[in-house]
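Coordinate-derived values only; no laboratory data. None of these values were measured; they are calculated from a predicted model. Cβ atoms are built from the backbone, for glycine too; each structure is taken alone.
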Structure I
Amino acid sequence: MDTERIIIIGGGPVGIEAALYGRFLGYDVTVLEKGTVGEQVQSWGHVKMFSPFGMNSSRLGRSALLAQSPDLELPDEDELIDGERWLREYIIPLATSDLLSNSIRTESAVKSVGRTWLSKGHLPSDERDACEFRVLAETPEGEEVFNAEYVIDASGVLGQPRHLGAGGVPAIGESAADVFCGVPNSQKCEQMSNARILVVGNGHSAATTINHLQSLNQRSPETQISWVVRQNTKAPIKVIDDDPLSHRHEIATSANAAVRDGNVDLHPHCTVDKISGTGPYIVTLLQWDDDDDSSLEIEVDFIIKNTGYRPDMSILTETQVHLCYATDGPIKLAAQLLGNTSEDCTQIDAGGADTLLNPEPDLFVLGSKSFGRNSNFLFHTGLNQIRDAFTIIGQRDDLDLYETIEPT
């Protein structure tokens, strides 16, 4: 029997780990990455992760690197590292290892996924299962078609930020404004020295941004920071009781303290309605009130968006992937996640292999993209998804390379 082929869309951390797993099992793996390996990680490379290296690497990956380079010094498993170091010391070495280097096609953007001889409306799943996938990609040599028995979409969500306005609709003037998306690095922070800065968002990315700007404020006391959050609270970031991740606890408490101590001007229960000007900007905020909604105008020099991300499912429109109307993620996993009530992403139960199944057989959406608009994804969850996907592909419920590989 010919070696079965797997196309993996996305050369980020989950895509690289999935490729490694597939290559270890003897599959013919091709990774199609629209840019460079780990390109999106570079955008937040200066940010220290709140989960330790042991949760952001696999036993399989560490063993593969040490087998090829026995003298390699990897970070300690309990060490907190930033994205740049994760990329430099783990993701890139995996991608350039002997096992994977010939399997990765960079600058190869997938444009569409379908079946070779069947349209989306062809219903019998057994016939779809017997028909190989046809993947169209734009490569440096032009458009190419790749065929495979399996497709794993691990293309992530970074690069598709949610809008600033109410209801997920763009604010008036948002597209014309120079809005920075993400957590500013030290160079970007220095550009904002002694300026008026607006931060929009209420997750840990927004809290990290606030903490970075607080460091700037200590050096440049004329810096003014405003923070817009949708919830009606004086403490924007939920502090998890007995948080198992100490750095996450530190991020939350520090950001809340900045508000409590008056170093940040908080605008709770608000959304951005309109952005006027070309910098400085007049930003109109809508404030929700039980009795009467009101508006407020503030003048700022910089706007930072930390509103989360949404998946781009356009490459899968010719496949029978059933998406959730609320999260834009695959429906089975979305239903599982909507049933989770924990505010701690380390306690999220992704439900196992069954939640990865779609009406489209042999197509799997893994990583942050599988969570859709849900921001509770952790890389460790992605590793579990990889293991579960290959139990389906290999038709072996007991298949778990992360357990069978000897510890490093």
Structure II
Amino acid sequence: MKEDIENPKRSSSRAWFTGNVLLLGLVSFFADLSGEMMTPVLPLFIAALGGSSVVIGFIGGLGDAVANIVKVFSGYIADKTGRRRQLIAVGYGIPFFAKLGIGLSNAWEQVLVLKPTERLGKGIRGAPRDSLLADSISFEERGKAFGFHRMMDTAGAIVGSLLALIILIMFYGILNDELGILKLILIISAFVSLAAVIPIFFLSDQEEKQITEERKKSSLVDNLKGLPGNFYKFLIVSTLFGFGNFTILLFIIHTKTILLGADPNASEFVQLAFPIVTFIWFNIIYTILSIPFGSWSDKYGRKNIFAVGLGLFIFTCLGFSLTTDPIILFLLFGVYGAFNAATDGIQKAFAVDLLPEDLKGTGIGLLQALMGFASIFGGLIAGYLYDFESSFAFLYGGILAGITLLVLFGMNISITRPNDIDQ
């Protein structure tokens, strides 16, 4: 293992399970353990503080937007300086303070400020982390490595949401207060986030020693001009989908809406527990399918698997717009998990395949920045539609995914296989 960590791209092996892949997986495991303690309770917390569906959609969209917009700058800095480990460490350190502040908030306006701050850390670390991960394995096995990364990410999410449920069960009878128990879960999640920083100190980044003078002097505009045309085509596809792929917070709050519609007398404990249990189910499916979808993308092509993911999202949105049954909604969250497994890591691997070796950070950052802009408007539109008629929000997402699917196959996006990166 030590050999893998010191030399993550050994010329003598094509194995994808390198030291960096493992360490970055552990980092994501602990980060998502913390983050997904927060995710299923955050929309409930905002609602308990008086926030409407529009507020929930806007906070979710704004948080994602800040994270994604910052990535273009962190990616550029990573490409220019090669100091990816330092950016990753800062990005995983910031969320502790923001999450602690959210847990201590007494008004949704405070969450409106602190949630984007928490996502700022995600924005700083995302592009350099994905760039380092891509450099740690061969071209042929990137899908599998990114799939493993997503699996570790969602495994942490399962443990985190289970921990949130355990805290709810243990302390609800003691506190007997919805707002109090939600605050406790959020504060504990902040301290858990510190564990994500430890594995970063053991990462190896040979790129730090290989930055040329030309790259050090290059501007962000120079880097953007150097991105290939096929990548810009993929940007159009991803940005379009970003408008329809609105925040998961609205999906979660919908579980409570459907539950109360089916059983208006459901206890406060059940109203809190059902969204968390549903979120655990979502992450179980997400985790189980992440590596298979990654491997299938290596075998059958990124575009085809990404298209399958879009189809799953269309099915999910159609189901959410039609059902009033909590059990069916629970099952649909499993399909939603499959959609995420088929698109999240695959989308990044697809983008990396289209990028030059020395511009991966900038390219990934630009991709996620544009998706961030789209998510602000997508979250607002979906939030307003949800307040007017909840089914309209999900129909909106499904229609955008359908249009994206047509555009994806209407564009000729070809991947040129690079020279063996081990040479």
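The figures follow:
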read-out	value
Identity of the structure behind -27000 (criterion: helix-only ellipticity at 222 nm (-39500 (n - 2.57) for each DSSP H run of 4 or more, over all residues; to 500), calculated), options I, II	II
Structure with the greatest value (metric Cα Rg over 2.2 N^0.38 Å, set I, II)	I
Of the structures I, II, the one that 37, 19, 17 was derived from, the read-out being semi-axes √(5λ) of the Cα gyration tensor in Å, for residues 90-241 alone	II
Answer label among I, II for the case where mean count of other Cβ atoms within 10 Å over residues 266-273, calculated from the coordinates, equals 15.5	II
Top of I, II by distance in nm of label points 7 Å out along Cα→Cβ at positions 138 and 394, largest first	II
For 18 (relative contact order in percent (Cα under 8 Å, 6 or more apart), calculated) the corresponding structure among I, II	I
Which of I, II yields 4.4 [distance in nm of label points 7 Å out along Cα→Cβ at positions 82 and 354, calculated]	I
